[in-house]
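What follows is a group of structures, each given as C-alpha cells.
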Structure P
C-alpha cells in the first residue's frame, strides 16, 4: 500500500539513520549476546495486578516514563500512539469522542469509558488535565469491558492509574517551552510523613499557549489555552494488611475559541419544505478552515475530583476493596456559532455536573487454580445545563406571514432557543468474575454484570421566535445483564492464545440537546443498544524476548444502534435507527534491534458499516435516505503507527543521547451519515531528541513535522447565518437566498510545533 504514511516512514527512518551511528545488529544476535528481554508491564485492567502479556484482552499501556519520552500531554496524543484508538474532537473538543473498533457515537454518552483509579469520569471535557504529574500508568483496553467496569465501556475502557507513595522521598520538576509561547510546568513530591504509616503526595500542572490562529475580527489570538491542576493525596497504612488512600485534584481551565468555521455546501441543490432551494451538502474532501472572524467567546472549566480507596487483606490471601469517588464539574462555554463577522447568533452554555460512585469488592488469592472476584457498585449522576441561544434581530412578524410548516423549518433561525435541562441517574450493579485453570495450559474465565439504572429528566425550552415554552419530564428504568466468556491457552511459556465472546449494552435515555432546534415530545426518548463482540487474539515473543508481538481479530454485531438523527425542526437527536457490523484486526510489535535501537509499530484495519439504517431526514434534503452498506462516521479504515527509538551512551556512559522518531497515519473519515463528505487522510510525524544524565533530562522535540493540513474533524449542523439569510429573503428585507437544512462545520488542525523540555527527578 503506497501512501503518505509509507513515504514518510521511509523518510523518518533515513533521518534517524543520520542521527545515529550504524547499528546493524540482528535481533537474534541481540537476544543471544545482549540478553534483551521484553519489559514486564503490570496492569490492573481485570482489577488484579497482572502482566500485560498474560491478560487475554487487547491492551495498550503507557508508563509514566513512556508518557514523558513520547511527549503525551493529552488524549489526542494518547490516541496517536494507540493502535485501534482514534479521537474525534467534535465541536473543537467539547464533545471529544473516542472511537474504538469502529463503534463511533456522535452525541449522548460515550462508548468508551474513562476512569481514574477505577473511578468513572463522565465528563469528556476534563480528559486532558488527567495527564499530570501524578499519573503512573495509562491503560487502554479495547473491546467491551462492561462486566468489570460497567458504565459506558461498550467499546473499551481507558484507566488512569496514579502513583503510589513510598518511604523514599521523591521530587520531580519538569518545564517545557515552545512555539506559540507554549509553557508547561509540572511538579510533584511524595514521601513519608510517618515512616511505614502515613505518606503524602503533591502535584501541580500549569499549561498554556497563545493561539495557533488569529481572530481577524479583533486582531487577537483566537484559540489560546490555559490550564492549572492542583493534586494531592494521603496514604495511611495502619498495618501490613490495610491501606487507605485519599486523593484530590482541582482543575481550572480558561480557553479561547476553537478554530471552527462553516465550509460552503457545494452539492445537492434541493428545496426543503417548499422553501427556495440551496446546496445541502459538501461533496468530497472537507477542507480545513484557515481564517476566522468571530465575536470572542471561550470556555471556562473547573473540575474537582475526590476519591477514597481502601483495601484490607484477609487471612488466606483474600482482599476487600472499597473505592469511593466524587466529581464536581462547572463548565461555561460562549461561542459565536454562526462563525462569521456578522452578529447573527451567540450561544452560552452553562453546565454543573456532579457524580458519586461507590464500589465494594472481594477478591480471592491470585495464585489459586480457581480465582474469583465479586462486587457491588452504586453510581449517582446529577446534571443541570442551561443554554441561551441568542439570535440578533428577532423578527416578530414572521408568525403572522408564514405558514406553520415553514415556521417549523425556521424555528430559531431568526429568534433563538433557551433551554434548561436537569438530569438524574441512579445505578446499582452487581458483578463477578471466575477464572479456572482447567489444565496447566488451559484457562476459562466467566464474568458478568447485572445493572439496574434509573434515569429522569426535566427539560424546558423557550423558542424566542414564537415565545412558546415547552416542558418535558420523564423517567425510565433500564435493567440488563452483560456476560463475557474468555478461553485462554498457553502452548508454551512464550505465547498465549485467547478467544472471547461478550455482550455489551448501553442504556437508553432522553434527547435534551436543543441548541440547534426544538425537540418534539415524540422525539424525546431512545432505547438501549447492544453489541455482540467476538475476538480471537495472540500475545507472545520470540528470539529470546527480543521481539514481542500482539494481535487480534474482532467481529461485532451492533443492534438497535443509537445513531445521530435530525428531528422535525432539525434538532440533533439520538435514535435507535441503526444496525452495524464492524470487523477488523489490530497488530502491535516491539523489536529490540540492538542494545541501542528499538522499533515499535502497530496497524489496525476496521470495516464498520451500516447493515440497516434508513435516515428519513436525508430524503427531505434530496439525498438517498437508505444507508445500508455505508461506512460509519469518524472511523478510519486503516490506521497505523511506528516509532524508532535510539539510545547511545556518551562520555564513558555518564550521559545517554536518546532520539525517537514516530509517525501515525489515519485514512480518511466520513463526516456525515451518507459518507459523501469526508476529512482527508492524515499523516503526523513527531521527533524527540535529547540527553539524560544522573537525575536530569533535556529534550528537544517537534510535532506534526510534515505540516499535515487536513481538517481535524467535521460535523454537519444547522448554519444560523444561512438560515437568517433565508428568513430575511422570504420577507423581502434582502434578496432571496436558498434554505440550507445544515452546513459543514470544519475544525482546523494544529500546526507544526516545536519546543524544549527539561526534567529533574530526585
Structure Q
C-alpha cells in the first residue's frame, strides 16, 4: 500500500509540525480541527514559523484545512490518518470511532501520543481495526528531530507496520524505530530517566545547577543545555506531569520510581510560577536591574538566586574515560550518572526492544546525544565498567556481559535501517587516521573525513586531515548535529590577545591553500552537509567538487557579523558563481553588487531550496530528505565520476573603483538610516574592496590567487582592529552579535 494522501486531526504544535513535514515531502495533507479557523491559524503559523517548519514556503499550498464536522469525509480518501489531539483518552476514543467508520479499507490510523499505551488507545477497536492501528510518536520540532517511534503490539499487521516505517524513512527522512508498547516507549523512557538521575544526583551531591549542567552536557556528549537548562526549556510543570504519568504506568519495582519522587524545591518553583523559560524563570532566570539583564541560577539548598557562574572543567571534548576517572566531585558525579543510565537502559532489554542499538539511536535522534548508553559503555570499556560498577543483580544484559567480558559486544550500529550509514561503515574502515580535530576513515577506494571539534569548528588540524585524505576520492561528512559552524574563533582570538597576528595570517593562508587543494584535487571531493554549514564550513563545502546536502541545513557566509570578511575563498567562489549568470554578462557591476548584498548582510538559508537562489548551492547539487542517505548518495557520486577531471581555474574581470562607488552609496544610506554604525561601515568597505577586485579595471583579468590575496589582506586589517576583536569576544561570550 502506497501513502499518497494523509489527514492529520489536531492542529496544535505536533499536528501542525507533522502536516508541515508531509508538505516538505510533497505529500498532500489535510489538517482538521474543531473549527476551520483554528486550522487556518495553524497553517498561518506554519508559514511564519521560525525556525521554519517548511523547507520551501511555497509548499504551504500542499496543506488543505477544514474542521472535523463539515470536512470529515476527506478521511475516506486518506491512506494514513494521524491523530494528534489533546492527551485525553475520552476525546481520542471519540475521534477513533469517527475515523474507523469513515476510513477506506486498509488505511493506516495512528496516534502521536507520547504517553498513552496502545492497549488503552485501542480498547474499543475491533480485532480487524487493531491490525491497522499504531502509535507514530514524532519528536518536536518534527522537521528537525530525526526520531520517529512506531509503537506496535501483538495485534498489528507487521507487514503494514514495515510499509509505514519504510515510507517514513525514505519519504519523510526519519529514523523510524519500531518498538514495543511500553511506558515512554524508547526515547522518553531512557531520556527522562537520564534527566532525573542527573537532577537527583546533583541534589544528593550538593552540586550547583551550573556544575551539574557543565558535566551533564558536552563532556558527556549531551547538548549544552545540561539537565537544569533542559528542564527550564521543556517546562518544569510539564516535566512534573510526565513523571506522574511514568509513576502511574510503571510497576513499583522499576528504578524509575526512585528518581521520580517529588522534590520540594521543584514543587515550590511550580507553585510560584517559576515553570521555566515560559514562566518567570526556573532553575535559571533573567533578572533585570535597570537596563542590564543578568542571568541568575538558583541555589538547590536555599532556593535563593545569585549571579550564574561559568564552570570551567578544563575539558571541551567528549572523553568519558577521562571524565569518570577524575579525582574530584565532577568525576564522581559523572560516574554516578553514567553508570546508572547504563544500568537502567540495559535493564530494559529485551522488554522494550530486543536490539539494544535501537535505544542508542533513540537517544541520538530524539535527544541529540552524541552517544547512547551502550555506546557509552563501549567507550568506557567492559572491564573498566565492571571494575567500578556496583550491584546489577537481576539485570540480564549486564549479567551476561559480565560473564563474557566481551569488549566487542556492540556489533553493528543502526540496525533499525537498511541504509548504509556513516555510523555503520566506520567500524569497517581498513584503517583509521587523523588527529584530535578530525578523523580519516580509509577504505579501499575512497576516504571519509569527519570533523570532531565543538560545533566542528575548523583549525589547523582540520585542514591537515582534509589535505591528507585527498589521496583518494574524499567524502566530508559528520554524524554530529553540525557540518561545521566555521573557523574556530576562540583559536583565532588566542593569537589576537597575544598580538600574534602573524600566526593568524599563517593559519588563514593554510586554510586558503587547503580549500584550493580540495577544489583542484586529482580525485573528486564530495561534501555532505547537514545542520550548520557557516563561514569556514561553507568555504570547505563550496570548494568541494560535488555536494549532497541534507534538507536541514543552515548555510551561509556570516563573517561580517563578527567584524570580519570571508577569507577562505568564500568571496571568490560566490563571485565566480554570480559572474556565471546572464545578468553579469550584460552588467559588470551585477555580480559584485549581488555578492556584496548577500555577504554584507550575513544572509543564511535554512534549506537547499532557500540556498539555491543565493547560489550557496547549485541546481546540480543533490538535496536529500533522509540524513542517513547522505553517505550512500556521496558514494554513488564517486562511482558516477570514475573519469573525474578537476575543473579549470576561475578567472575574474571585475570593475574595481567603478562598482565601489555604488557600494559606498549603499553604505552611506545604511549609515544615515542607522542600520549600521561606524565599524559596520569599515567592515563593509573592506568587503567592497575585495568584491570589486581592489585596484583593478574591467579589462584586467584576476586569478583565484589574486582574490585569495585580497581576502586575506582585508581579513588581517580587520582582525587587528579593537572593534572587530570586541565583536568576536562578545559573540563568543553571549552568542549574540555586537553592533558597534
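Readers should treat all values here as calculations from the given coordinates under stated rules, not as data from a laboratory. For clarity, every value in this text was computed on a predicted model and none was experimentally measured.
Where is volume of the Cα convex hull per residue in Å³ largest, in which of P, Q?
Of structures P, Q, the maximum of volume of the Cα convex hull per residue in Å³ occurs in Q.
Relative contact order in percent (Cα under 8 Å, 6 or more apart) was computed and gave 13; which structure, P, Q, did it come from?
Comparing all candidates, it corresponds to P.
Using helix-only ellipticity at 222 nm (-39500 (n - 2.57) for each DSSP H run of 4 or more, over all residues; to 500) as the calculated read-out, with -13500 as its value, let me know the right label among P, Q.
Only structure Q yields this read-out.
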